Structure P
Amino acid sequence: MSSEGAEIAASAIVYPGTVLGEGCRILDNAVVGKQPSLGKRSTAKRDPLPPTVIGAGATISTGAIVFAGATVGENAIVGDQACVRERVTLGASTVVGRGSLVENDTTIGDRTRVQANAYITAYTKIEEDVFIAPCVQTTNDNFMGRTEKRLALMKGPTIRRAARVGGGSVLCPGVEIGEEAFVGAGSVVTKDVPARTVVVGNPARRLRDVPEEELLENQ
């Protein structure tokens, strides 16, 4: 374990081999570098995992768990009781809110905010400057565990740059949320959402374009 310049609480557990960047903080009862315990029927990869890497200035908050093979970018925050699984990459200055779970083989871009109690399923791609509101749920398996056919088709959503997903929304497997798109609270997204489009409802339907003054480039 490389820990020079890092702050590690006495009650935290940091597994051997973990790389800790300058000025990062591992707070009370956090666990970093944990190996996964996979069930016999798990579809997750079982390859050996590289060390966990925690970037400079990042914070792993109280009771959070970051698995082996994950990379947490500089100045990112993993909130209290949040969990980041193996082979996840969190970009610089990302935030994973309290109690949120980011499943294996997921990538989250710089400055993205995943708020409290969100579930980010395995094999999801989220680009930079995305906003994920509280209690958003993402899915990756249209067959819900039935038939071997699902294994080749398993895929989480793709959420493009600066998109926003409202509280309590559900994103179905493989959907793409376009750049700067806006998903209204409580929506169920069953189809791709075009860039700069507002969708609402169950199933989500186009309401209007995103106003020019709300685009990230105009902030």
Structure Q
Amino acid sequence: MRIHYLQHVPFEGPAYLETIARAGGASIAGTRLYEGEALPAPSGFDLLAVMGGPMGVHDERIYPWLAGEKRAIGEAIEAGKIVIGICLGAQLIADVMGASVHKNEYREIGWFPVTRSSDALSTGIDRLFPERFQAFHWHGDTFDIPNGAVRLGESEACRNQGFVYDERIVALQFHLEATPKSVRALLDNCRDELDGSRFVQSEKDIANDTHFAECNGLFTHIMKALGVL
């Protein structure tokens, strides 16, 4: 299995995805879009992972490389590759698949439960999710569900927390790849977003949470279902 990830900022890398890849004997490489690195052709990978970032999917005037990234995601989907998106990555997949991406009613930052949707049991991947699970969130935007995709679940703050399409395209608004190190990097670089609003936890509560193992275990199951392990 050849994994390639797209990274948007220095402080949001593959995190636990790299641990899973190495455990499964997969090769893993990445494109640092913020450094102007070239995007890979679909022939160069089996699984494309689109990571998170603080920008929005419509910010192409500020980040011109977003246009090329969207084309690369679309090419990977058309080529039948496995594609997984996390946070911004999930929003980019939704946008490429023709769904609307827009501001969520609430900013959602911290550890909040996700409830699996009633539709989720119709797909093999979604059946991996428990009825209710804890996840790490850091977003202000959300997406509609693309045509033909199955909605994964919802939280109190955000109705559309993810979707699955064709058993090989997985979009997760939340961060199952989070590790203490990756969360600390987000806090160090984006703590100005901790505005104390309804669904924004304090830095102390975020840093001291104990749900990393639960998130990483669920992420491992998803990667196994996608053939990484």
Origin of the value -8000, where helix-only ellipticity at 222 nm (-39500 (n - 2.57) for each DSSP H run of 4 or more, over all residues; to 500) was derived from one of P, Q: Q
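Out of P, Q, which one gives 2.5 for distance in nm of label points 7 Å out along Cα→Cβ at positions 74 and 106 as computed from the coordinates?
Numbers: P: 2.5; Q: 3.5.
This value belongs to structure P.
One of P, Q was used to compute log10 I(q)/I(0) by the Debye sum over Cα atoms at q = 0.09, 0.12, 0.14, 0.18 Å⁻¹, and the answer was -0.36, -0.63, -0.83, -1.20. Which one was it?
Details: P: -0.36, -0.63, -0.83, -1.20; Q: -0.31, -0.58, -0.82, -1.50.
It must be structure P, since only it matches.
Computing P(r) over Cα pairs in 10 Å bins from 0, in percent, for residues 26-137 alone gives 12, 38, 35, 15, 0 for which of P, Q? Mind showing how you got there, number by number?
Values: P: 17, 54, 27, 2; Q: 12, 38, 35, 15, 0.
Only structure Q yields this read-out.
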Looking at relative contact order in percent (Cα under 8 Å, 6 or more apart), point out which structure of P, Q has the largest value. Q
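Here mean count of other Cβ atoms within 10 Å over residues 50-57 has been calculated and equals 20.0, so which of P, Q was it run on?
Numbers: P: 20.0; Q: 22.8.
Here the read-out was taken from P.
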From which structure (P, Q) was Cα extents along the principal axes in Å, for residues 114-161 alone calculated, if the value obtained is 35, 21, 11? P
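No lab work stands behind these numbers, since they all come straight from the coordinates. Everything numeric here is computed off the predicted structure, so don't read it as measured data. Cβ atoms are built from the backbone, for glycine too; each structure is taken alone.
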